[in-house]
1. Given a computed value of 25.4 for mean count of other Cβ atoms within 10 Å over residues 39-46, which structure among P, Q does it belong to?
2. Looking at structures P, Q, which one was distance in nm of label points 7 Å out along Cα→Cβ at positions 79 and 311 calculated from, given that it came out as 1.9?
3. Going by distance in nm of label points 7 Å out along Cα→Cβ at positions 119 and 199, which of structures P, Q comes out largest?
4. For structures P, Q, calculate distance in nm of label points 7 Å out along Cα→Cβ at positions 143 and 303 and state which one comes out highest.
5. Taking 205 as the value of volume of the Cα convex hull per residue in Å³ derived from one of the structures shown (P, Q), identify that structure.
6. Quick check on the output: 4.3 is distance in nm of label points 7 Å out along Cα→Cβ at positions 167 and 263, derived from one of P, Q. Which one produced it?
7. Consider the structures P, Q: one of them gives 1.00 for FRET efficiency 1/(1 + (r/R0)^6) of positions 111 and 287 (r between Cβ atoms, R0 = 35 Å, to 0.05) as calculated from the coordinates. Say which.
8. Of the structures labelled P, Q, which one yields -13500 when helix-only ellipticity at 222 nm (-39500 (n - 2.57) for each DSSP H run of 4 or more, over all residues; to 500) is computed from its coordinates?
Structure P
Amino acid sequence: MFSKLGTGAVILALALVPGMGAKAQEVIKIGIPTGLSGANSVVAPSVVQSAELAVDEINAAGGILGKKVELDVADDGSGAAGAQKAADSLIFQKKVNALISMQTSAARNGMLPVVSRGKVPYIYTSLYEGRSCNKYLYADGAVPEQMVGPIVDHFMDAYKAKTFFLVGSDYAFGRGMLAFTKAYIEKKGGKVVGDEYQPMDATDWTAIISKMRSANPDAVIFSTAGGAPNVTLQKQYKAAGMKAPVGNLSVDEGTAKTMAADADGVFISASFLTNIDTSANKKFMSAMKAKFGDKLLTPNDLSVPEYDAVYLYKAAVEKAKTTTAEPVIAALAEVSFDGPRGKVQMNAQRHAPLTMYLGQVQADGSVKIVKSFPNVSPGEQCPKL
């Protein structure tokens, strides 16, 4: 179905609540601008699937405030210009009640002025570099304070790593994540012997891998744009015969599946992995398999927060008893949702404390949980809002 999605907005028809009409005032619209093309195209379709399941479940249970929920998906091209166009269409033409989306940081930053102008609640569901603060923005994905420690600490403890080489995409996410990582490494007594960046659409990492070889670090950490750059960098790193252990701050479990043996041994830090052993996650995974069958794309740490966020929006609207932006914005900090990642509440400066998992990719692309870290704080994010 995703091959038919164009670059414009696409309305996904979802099941109507029995007996409910199709009048505009009886519908709540959620806009999903996400990277169906560009760097995020590897993972964005799984994000849409998570949103579809959440809305199907909500509609089957009576909708929100008795109203049917519809999704309106728009391709943001994984970048700022595309995100601005997508947001403008969703907010001012399609008249969505909220935006809930996994996007690149470039897309998010490009879209925020449009969100402010449109005064629409916006839940950002991607792991990211942190400290994106706006009156209309909440985030339920992980930030560096939650992601970096598990990987760096493991390399220092298990591999006795003292020197690190960092590689990122040259935009807010890559630089923000690695700036935090460098400070954390130095605070722990380690040393960064190289940090290199390439554009989001880079495909040739030969020169950087050559620099890595010369620096001979004990460990390397990648923070490239989620999806395509992760695939090309890891494949070329493996093909070059590099041996230092790899930690990746942006690879998700779905992307790991596509990389398979190329990603064997890579460590990731995530708030969701498919084999989390809880009844809520087993229920979620069963529902996803029942809905999508052999079309199911691997649920992952970039898609499952979308599922949670749809339910968090539902809870906020029901608490506010309206879809009007201001009351919903106030309610988003107060509501919570117990889902496949556990309890999620965006009450820490518009971000969420999360249980984090250190995972290691296996040869078949699956991810083994190495260790869990309950209720990790996102730290200082938006103290002035």
Structure Q
Amino acid sequence: MDLRKLREQIDGIDEQIVALYEKRMDISRQVAEYKIETGKKVFDRQREQEKLARVKTLTHNEFNSHGVEELFEQIMSMSRKLQYQLLAEKTGMGRLPFIGVDELDTKKARVVFQGAEGAYSQAAMMTYFGDAVDSFHVDSFRDAMSAIDEGSADFAVLPIENSTAGIVSEIYDLLVEFENYIVGEQIIKIEHCLLGVPGAELSDIKRVYSHPQSLMQSARYLADHDWQQISMQNNAFAAAKVAKEGDKTQAAIAGEHAGKIYGLKVLKKGINHSGSNSTRFIIVTNQKIFRKDAGKVSICFEVAHESGSLYHMLSHFIYNNLNLTKIESRPIEDRNWEYRFFVDFEGNLADSSVKNALRGLREEARNMKILGNY
């Protein structure tokens, strides 16, 4: 066989495929116009399943059957995306229930953070809102979300991810449960200090208190000392305990900010082994708003527990040329082995490409929710 001639035959077939594809998409455009006039939904799962079953019967072996199924899944996916685009253009259904603002109204805002005075959350809050911010603190992340949900606070500052310890899974779950939305973020460099009472020395220490993650992040330093490690709910709580009890044998791992607030002595600075350790905090409110210059969108959605379902959801980002910056999954309560996906991507809710992607996701995913644009 002559390879050149075989390739020429393939080129000829490919030209036919392209011509037929364009013809098919032209008919898809007409289908979209019909659906706009009649109010029919774009996505018809039953029709697509019947179509896939039929085209598979036209093949002559199992390999081709799987290949044709995958090919037609892609063709029908492109057809839907074209229809979503036309639907948004002609009906204005690309609009989203979020209001764009020039800037956040923070001048008279009341802000809540989780933990105690001296927590990293407080440092993040003061960096974002300024030192004169009107604030209060609560014991748990749920309490903070409830505070803005009920209106006793305008904004909440919550840690969502640490560069070494990973995500704060509870925050992801609370973002789904509450009708609160992300409007900003603040990244704080984490530098853990070993804090003791005035007059204490390293040789005096027998017990160390801190949050489990902080103990883990300082594990290399702690391994060189025979100290009892005791977990606390929050680093600031640990600092407050050591300061209150005034015991020279006790130390806390917390930020230098906490040491200043509670009058503790820095026995050792920067004991966490990662010099680039940072925590990302989100600014949350109960209003569906976004800054007009926002550049990141966060959403979550559920998909059917079947092959290719996540792939098809992500194709909406590819088609609309949107860059994903993060994807996480969390198990769905009371539904074994099913997951909710959290996605961050670059864009603004006013962008047509973002509207098109979100419309497709809303139609085809389960329980899609926009978590914020910031």
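1. Computed on structure P.
2. Checking each candidate, the match is Q.
3. P
4. Q
5. Going through each structure in turn, the value belongs to Q.
6. Derived from Q, not from the others.
7. That value comes from structure Q.
8. On the way: P: -11500; Q: -13500.
Only structure Q yields this read-out.
Coordinate-derived values only; no laboratory data. In this text, all values refer to a predicted model and were calculated from it rather than measured experimentally. Cβ atoms are built from the backbone, for glycine too; each structure is taken alone.
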